[in-house]
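Q: As structure tokens, here come the structures.
All of the numbers you see were taken from the coordinates with simple rules; none came from a lab. In this text, all values refer to a predicted model and were calculated from it rather than measured experimentally. Cβ atoms are built from the backbone, for glycine too; each structure is taken alone.
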Structure I
Amino acid sequence: MKNKIKALMVYPAYPEDTFWSFKYALKFIGKSSTFPPLGLLTVASLLPSDWELKLVDLNIENLTAREIDWADFVMISAMAVQRKSVEEIIKRAKKRGKTIIAGGPLFTMHFDEFTSSVDHLVLGEAEVTLPKFLEDLEKGKPEPIYFPERFADIERTPVPRFDLVKMKRYSSMNVQFSRGCPYNCEFCDIPLLYGHRPRTKSSKQLIEELESLYHLGWEGGVFFVDDNFIGNKRKLKEEILPALINWSRFRNYPFRFFTEASINLADDEELMKMMVEAGFDEVFIGIESPNPDSLKEAHKMQNYRRNLEEAIKIIHQHGLIVQGGFILGFDNDTPGIFNSMVKFIQKTGIITAMVGLLQAPKGTKLYEKLKKQGRILKDFVANNTDFSINFIPKMDYKELLRGYKEVVEKLYSQKYLYERVKSFIDIYRPKVRAKYRLTANRFLAFLRSIFVIGILDRGRIYYWKSIFKTLFKKPKLLPLTITFEIYGYHFRKIYSNQAKKIKKLLSS
């Protein structure tokens, strides 16, 4: 009888001191990470049923020598920002004589840098390249590299192996409806990885995934990880959202959904209403800049020549909270951009405003343009909030860095956060369908916020002003206001930790 193949699936750690990690916010609710590794869970569903699998996510737990020794294969999937952790995993696995199989965005875009350290590179989407690798493995002749010849038909993708997840360690779960984005932003590598034409799953697939999470006992947030959830509006409105609405009603709204979308969501009232009816209450939107010239430069045409402030107001009024992504460092940015960006964010009431410096990922149109101009400095590290930049900007670098420092100092201060909360409460029209359950974790988060932010923090007066403002105007939004205060605390802590790096960069 043939022995079962044992595969150890390892998800590398993200850098801790980034705005995106929500490291300090997660401590309030007793969680270790935001989401489980959906890519690896999808790969797990494509592996032979007789393989024995273990998942180790280094964002919630340590990888032990015993676990490495147990495995026949060590399988890694990663993004560029996880590179440092990837190199450590490879080193440890090689030291113990293990065969390494790797895939995901980091290896797909930088495969030539891992040919000597990884035994088998399975690139692109696993639905396309993994079957060929498994076929060759069965024959005893697996190749070192498998390149994708096409994009995957994700209507054939099975339900991810959510049963491998230690759910209690995460703040949210995640699913996927589509891959790809119809837009052509100069700095974005999504079209390179997943194409311009959004490929979608069926409503039956999505319901099966949600049912899997439901029967595994999950309650709370579910993030649709799509690059642009509304890339195929017709299918959303005719098939997907009606199915989600029916399922959520049937299950009495056990999940609150959130996702990523483009700003033209504001143009479609029917779509916004359907999303809210299905259980969506939050969307991340890449706004990038209030400067029209910078938007045109970046080919962000869906944002160009549009009243961005009005669009955000419309989305808020339809019951969807806007998280915003913003970028500094475009060639058309002048010193006035710093003040105008702060004013824009404050006026629109975008509480979670992620401001980063422009980066040029390898292979993008921006990268190729800057390479021709001799302006590329180093490899892309995929963390645009660590005060570094991988090309020579038009604006003096120190002036850009000082301006960026000023923007994040203001935005993440309690005074400015309070002003945004006020603006948000005045605009927002809550229509959340998902049930709010007062769990022990949420109650403890509230108590911790009172002690840590409302008592110990130097700007505690603004915490209490936000609380009382909400109680008097819209008391049902109190849990949301507390969440915003916790996010603000996280941003301030991260910035404080990185202040020495900024000082060093400015003095060099």
Structure II
Amino acid sequence: MPSPTSAQPARTAAPCTVVIFGASGDLTQRKLVPALYNLRHDGLLPDGFALVGFARREKSDEQFRAEMHEGVAAHSRTQPIDEAEWASFASSIHYHTASFDDAAGYDGLRALLDRIDAERGVAPGQGNRLFYLATPPDAYPRIVTHLGAAGLNGPPPSQRATAGWTRIIIEKPFGRDLASAQALNTHVLGVFDESQVYRIDHYLGKETVQNILTFRLGNSIFEPLWNRRYIDHVQILVAEQIGVAGRGGYYDTAGAIRDMVQNHMLQVLALTAMEPPAAFTADAVRNEKVKALQAIRPIAPEETGQYTARGQYTEYRNEPGVVHGSSTETFVAMKLAIDNWRWSGVPFYLRTGKALPQRLTEIMIQFKQPPLMLFGHGSHAGHSGPAGATEPNVLILRIQPNEGIAMRIGLKPPGSSLRLQPVELGFDYGSGFGKESPEAYERLLLDAILGDATLFIRRDEVEAAWALITPVIEGWEAGHAPKPAPYWSGTWGPDSADALIERDGRAWRLI
């Protein structure tokens, strides 16, 4: 993550080979290869870059390149495709046919990687290699085991005598609960060193997520206010307008708490709540994130009815792949408390769901009211407080869509009446900087190639998040909280979510 006080030069990666396991999947075509093409388009990948797709379906290099061309044409941030540039990029794309369980296939992969290195004048086994597991989670242990058996795990940096490096990116979900996450960590770290492992959460690659810290720490007017003395509460919203969109089979085994809360939302919370790091290095930033996660007060299974609310949109059980009579939640609201000096007494409210009125991800920080109500408040359509009450100041960090930052303050409108009217001061990244933000996968892939792990998740972060979420899941399964309440598509979830925050005399932000 760049220092908030200094401009960073453009970073260019060293020659390397990226191997994508699950190369026939949707993630590869929609996100990964378009991201790599855009990095090449922006001059951030060198001529010595190569890409290898690994999957069991039989196809030639040319067929794989043609499929990836279709994906880039449909999903690339930069349009239209520069065909001359694509031709140069495509010449470094290869395809390797093998199943994830075929030991001989990994020997063949090693031979292919050595041949690619030799073409660049690099000695066998000394090239830079990045493995990306874009596969179902049940394939992770098998792939990791075979990479180690084939000698493709490479020595960790502390033991490396040659210039080459080896790293591995693992997609979410990283486990289903604390026990499975710990088991997966143990398995992966039996083959790779922690310094080689990059657990990815694409939310951390979004510009506004990265700017949570730079906004706080690079502007002296905000950090002194970022504590219990001035902040009343924090709301984190991840709203999706679509339903499960053909992913019913997967989603019915995960639900909103595994799909969104355990990873994306707790990562955003950790960045919002963490203490300033001693330095902007990967370990320093991640150390503070872990401390923030570990400071969250645990919710015991028998307390889940008090601190959580669940919902399910009414059409969910008719979605393809969803089990008849499913009780999987498509909406979750939670109240969390952080037991440390900075945040004591400041509740964090989390809300996420599918089939909501709009697609929106944002963090709302609501500041405390002035100690004396000197001014009344004019009528305002979005104001949910009592008549004449002064609206609180609010800071909104909008992560998607239309990334930006807004602040609501009260000002006197023209006229003789001495009252406050809320106005919004806003900044939009697209118009403010005059260019489109890179896609999250572009930033994260480049960081992994460069060896910058700041925006990736460490073992103790994963386990701290699961240690918080697993008792909640256990409480739901034990019947300590009501089953998911139905809500209509296009609404903001069940009434129980409103009751959760209204018990504290607060309300969800009106969108």
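Q: Tell me which of I, II gives -9500 when you compute helix-only ellipticity at 222 nm (-39500 (n - 2.57) for each DSSP H run of 4 or more, over all residues; to 500).
A: Computed on structure II.
Q: Quick check: 13 is what I get for relative contact order in percent (Cα under 8 Å, 6 or more apart), calculated from one of I, II. Which structure matches?
A: Label of the originating structure: I.
Q: State the single structure among I, II that was used to calculate mean count of other Cβ atoms within 10 Å over residues 142-149, giving 18.9.
A: Computed on structure II.
Q: Suppose Rg and Dmax of the Cα atoms in Å works out to 22.8, 72; of I, II, which structure was it derived from?
A: Only structure I yields this read-out.
Q: Can you spot which of I, II the value -0.87, -1.00, -1.12, -1.23 was calculated from, given it is log10 I(q)/I(0) by the Debye sum over Cα atoms at q = 0.12, 0.13, 0.14, 0.15 Å⁻¹, for residues 246-445 alone?
A: Of the structures listed, the value fits II.
Q: Name the one structure among I, II that distance in nm of label points 7 Å out along Cα→Cβ at positions 262 and 486 of 2.9 was derived from.
A: That value comes from structure II.
Q: Looking at FRET efficiency 1/(1 + (r/R0)^6) of positions 302 and 414 (r between Cβ atoms, R0 = 30 Å, to 0.05), point out which structure of I, II has the largest value.
A: I
Q: While we're looking at this one, here's another question. Who wins on mean count of other Cβ atoms within 10 Å over residues 94-101 among I, II, i.e. which is largest?
A: Across I, II, mean count of other Cβ atoms within 10 Å over residues 94-101 peaks for II.
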